[in-house]
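There are structures below to look over.
Here, each number is a calculation from the coordinates, and none is a lab measurement. All values derive from a computational prediction rather than experimental measurement. Cβ atoms are built from the backbone, for glycine too; each structure is taken alone.
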Structure P
Amino acid sequence: MVFRWNPQFPSERVSYEPLPIWFYLVLYVIVEGAALAMVVPGLPKTGSVPWDRVLHYAVAVPVFCWLALSCLVHWFAYDIPATQAAEHNSARWHQITGWQQQSRSGMAVLDSVILTPEPDLAERMLALEGTPPENPGKAMELRSIDAADDGSRLNRLLDALLTPLSAKLVQAAKGGSFEIVMQCDYEALCSEVLAAWGRLELPGKPVVRWLDNRRDVGFADKWFEDEARPYWYEQDRTPRYRLLLAWHLNDAGPDEKPETSEAAVALLLGSPALMVEKPDLKRQAWLLRQITGDADQADRLLASLLKAEQVPSERIRHFWHSGLKGLAQHATLGAVRESGLKVEAHALDPAIGPQAPVARWVIQALAARMAHFGQGPQLIALPHEQGVALNLVAKEPAPVDVPWKEEYGYRPILGPEFGVLTSVWTVNMLLSPDKGWSTTDTIVTCLTVFFMLAVFIIRRPGLFSRMVESTVDFVGSVIGF
């Protein structure tokens, strides 16, 4: 299901207040006055007062008639509209909170390794250490990655990516829900990844999936969602741990000039389900859900992203971008400038030269590291097959902040209709001309019980269905089904 960034939520219904107590007191005076007007004229003029008749018809019957009328008035004047408003408002609350939870979903960056031609790139670009690098138009190499004994730089590169993560990879691989996603030029390099896994003596033989460089991986659209489950009882198949390996090594000959700079990144990601199971698991930051669209709609995309309040907008201080060209670049930079955000822009291309597709992950890793270092949420813009993609990287996403009101939970198990039915039944018993229990009394009692069950089921259909399911399960367990 496609996530909607601009849903239309119904407006909140007004809450209702019950009628004041004086209304019911006035109603009692009216009912009691009517009863006395009917009983007093029939009393004997002389002799003793038949107090049993007076108590029966002038006290007991009016009291239960008043109770029936009071419950009936309360039912229609307050209970029905309050119940409808509570159901509407609670459903609206669940819609909004569910949307906020989805909008703030993400993948946790548990750890990362970043290899770029310039060391300490993130710290230097934010002027935390050293001087910002400037290499516009210069295709740079990873000078720290020399060829291994077999002449392959790839083996040395993979070792450099996996070795710092080995301790956490052991834990992830033993968790039973782990996969490696490799984004590079050739699918056949899966064997090189598994060979590097073996050289480090990491446990098991993980599944390695390949993503080619031409495809936008849609990390926030696909990876953050639970994989489809045809049946409700099937387990979530989304891997709890996912290791992303992405790299670009120039393979041009000595007489050919490379067009893009070399870079590599390893991101150990934890799924939302994993972080729910292990909330204390250490993480660097969260890669939050991205928004994509046409380049000329960059202002609308940024406004929708900020409106979702994945993080407080005033805390965003840094803006990263890479690979934006033409309209996408001008529209995105203009949207950020006009948004009111007070951010410092950091372009990857001028810092370390023209970028290969690996930059989409390098820039996420750099932003995650800076969020981890206390530099606040980071805004990222990257080219996308639709035009442009925007997302935020934050230490923690903002919590769901829709307040729950007490009146949203108005769902009494026994409503005023039970008072109406019991009072009417009592009045019928008091006015019955029969001295003993009659057939009419049986019929009235059965009808009263029937209507009580009916209104209970109408008021609490979920509770009734759960009671039926529990009863069926119990009977099934008793008879052996």
Structure Q
Amino acid sequence: MRDALYKWVKEFDYESTPIERMDLIELSKAVKEVELVDELESDNVSFVRILWVNISGQHRCRAIPRKHFYDVVKKNGIGLAFVSIVMTSVLDRPAPGSGLGLVGDARVAPDLSTIRTIPWCKQDEMVLGDLNVKPGQAWEYCPREAFRRVTKILKDEFDLVVNAGFEIEFFLLKSTMREGKEEWIQFDSSPYGCSSAFDVASPILREVTYALHSMGIPVEQLHVETGKGQFELVLGHTICTKAADNLVYTREAVRAIARKHGLLATFIPKYTLDDVGSGCHVHLSLWQNGQNVFMSSDESSKYGISTLGKEFMAGILHHLPSILPFVAPLPISYDRLNPTTWGSYLLWGNENRNAPLRTCSPGIPGGLVSNFEFKPFDGTANPYLGLAATIAAGIDGLRRHLSLPEPIDIDPNLDNLQRLPKSLSESLEALHKTDFFDEFIGQKLLTIIEAIGKAEIDQYSKNKDAYKQLIHRY
């Protein structure tokens, strides 16, 4: 119809037809506007967004016109300045001592197995990127490559894969003006599990769930969390490499759809110091030939966990202080990990939510356990590095046949327990004292992680309120 209308306007005989010329001019303008919309929706001007997550856990993006992407970038990737990977959480500048700066380029290569149509912007696509030295050659600083290396070691040595499922907590914030300045305040003040708060947020949550399902990301449940304006979204478990990709896309979906509705979604571990924090708890299990081998094969196991499962968990518990810089990478992360909440002492428990590691047996009879929850993970962590460090620690437990201590299933006597690092400084010190991660993560990447952590400490020590700006970055 639009083509016929435009043809009629172009061919109309203005001189011999008794009609107002101005009306036809306006009609012609309207048709041209429709044509412009058509052009904007065409393949030539739609985009493919290449996403990557830098070391400080921030999502970064380049948008490539679709034709150029499929003609050139699909094969060759795009250039990326070294500095882009070592920017800190607050400042878009390199961390001192990282070894990378303003000189040098890597390549972001699209992983075409991850390409998806963007549900909230259907004319565009997005794809996750790997960091390469040149096309086809992985860069030693690439978080996804480090993660793949760790999972390959687990598979090659023990014929095991890890399945993971994330529980993602976030705040929804709304904008208000106070004394001429924009502030972001809580979307709602309802208590935990409140159905009326869910009703208010349901247009957003429904659209998020639709978007995730359309990308093949299963959502198991959603609910109102304890904080004011806080929600939790539970993803289905899958092989850990795909689970990390799903987490990145889920954060993208939540943030974009909240913005569409005039709100801001943030995953930072502490939005305000006087309210609860947000975690990104992950449930982990071991699989072999399609079978869950974290779970004991019968009821004879003392804890309902297989020997493999106990050794894997023991490795994570043993290395937990040095894992924290990977999963709780900001100073504000440690305001969440304190004794008034949970996860601040070195222990594990059966269904003990006060423990950084707790075993779970959802609906399984006979005391058998299907997975364990790892709670220190938060929304500022690079998911690839966080999972890589956690699984590497589990591999060490398997290699050394580490023993899992007795669980603590009551309110513990804290005087008898080892306190986990109280700050990023303490966790970086624990990481620096161990050479365990060299094999798995690589010394150069570890140097960057430590350098960024020290830069974060320095920046926040100079500005105690700097964390308040993180709502726009995580």
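Numerical summary
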read-out: Structure (P, Q) behind the derived value 16 of relative contact order in percent (Cα under 8 Å, 6 or more apart); value: Q
read-out: Among P, Q, which structure scores highest (criterion: Kirkwood radius over Cα pairs in Å); value: P
read-out: With FRET efficiency 1/(1 + (r/R0)^6) of positions 61 and 261 (r between Cβ atoms, R0 = 35 Å, to 0.05) derived as 0.00, matching label from P, Q; value: P
read-out: Mean count of other Cβ atoms within 10 Å over residues 117-124 from the coordinates reads 18.1; which among P, Q; value: P
read-out: For 4.7 (distance in nm of label points 7 Å out along Cα→Cβ at positions 69 and 349, calculated) the corresponding structure among P, Q; value: Q
read-out: When mean count of other Cβ atoms within 10 Å over residues 173-180 is computed for each of P, Q, the largest belongs to; value: P
read-out: FRET efficiency 1/(1 + (r/R0)^6) of positions 53 and 405 (r between Cβ atoms, R0 = 41 Å, to 0.05) derived as 0.75 - corresponding label from P, Q; value: Q
read-out: Identity of the structure behind 25.6 (criterion: mean count of other Cβ atoms within 10 Å over residues 309-316, calculated), options P, Q; value: Q
